[in-house]
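Multiple structures follow.
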Structure P
Amino acid sequence: MKTLNEFLNEQLENPNFKKEYENIQPEMDIIRAIVDARVSQNLTQRELAERTGINQADISKLENGTRNPSLRLLQRLADGMDMVLKIEFIPKSKV
């Protein structure tokens with residue numbers, strides 16, 4: 001049986017798949033950052049909701065990728081975790 005990474009590497013050989021996969025990476029990076037930040041503080045979605053005033057269901061939607069956050073919402077999440085929101089533009093040649 002193939003591992004997920006083996007399967008992904010095979011799929012990335014397809015140019016169309018690779019293009020779509022690369023297109024969603026910024027969204028996936030945001031999702032990963034939200035989840036990692038919350039988990040690093042041992043917070044449940046419910047606890048983060050209480051700290052931010054954001055509905056727990058909305059936090060779940062953000063984390064599973066069915067809702068795109070606004071900058072204002074990201075700032076509220078950062079504030080609720082006592083973190084600073086930092087957004088960067090990085091030259092493609094350095095990625």
Structure Q
Amino acid sequence: MIPTDINEIFLFAAAIFVLLAIAMFYRAVAGPTTQDRLLAVNVLGTNTVVILALLAAGLDQPWFLDIALIYALLNFLMAVAISKFTVERGGVL
């Protein structure tokens with residue numbers, strides 16, 4: 001079943017990104033190194049922002065974009081804080 005309406009295409013793309021997020025969650029839990037886990041968590045945050053933006057377009061709900069923007073800012077601050085913490089501890093969490 002191929003989506004034909006533009007809103008259906010956005011929702012289909014969001015569903016694909018959800019499947020990718022599930023795969024990345026596995027890497028965040030079972031990553032062999034701390035750096036793999038940190039990168040996976042950062043990718044999950046970025047993936048969440050993309051999913052929210054696609055939902056905003058697909059459902060015609062612009063307030064999803066506000067949530068996506070706030071989540072993107074929090075994701076950036078988390079990445080900076082964890083990087084600073086990791087460098088101060090010598091690369092090991």
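Just so you know, all these numbers are worked out from the coordinates, no wet-lab data involved. Everything numeric here is computed off the predicted structure, so don't read it as measured data. Cβ atoms are built from the backbone, for glycine too; each structure is taken alone.
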Which structure, out of P, Q, was helix-only ellipticity at 222 nm (-39500 (n - 2.57) for each DSSP H run of 4 or more, over all residues; to 500) calculated from, if the result is -29500?
-> Q
Given that distance in nm of label points 7 Å out along Cα→Cβ at positions 64 and 80, derived from a single structure, equals 1.7, which label among P, Q identifies that structure?
-> P
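If relative contact order in percent (Cα under 8 Å, 6 or more apart) comes out at 27 when worked out from the coordinates, which of P, Q was used? All intermediate terms of the calculation are to be shown ahead of the outcome.
Values: P: 20; Q: 27.
It traces back to Q.
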Figure out for me which of the structures P, Q the number 75 belongs to, where volume of the Cα convex hull per residue in Å³ was derived from the coordinates.
-> Q
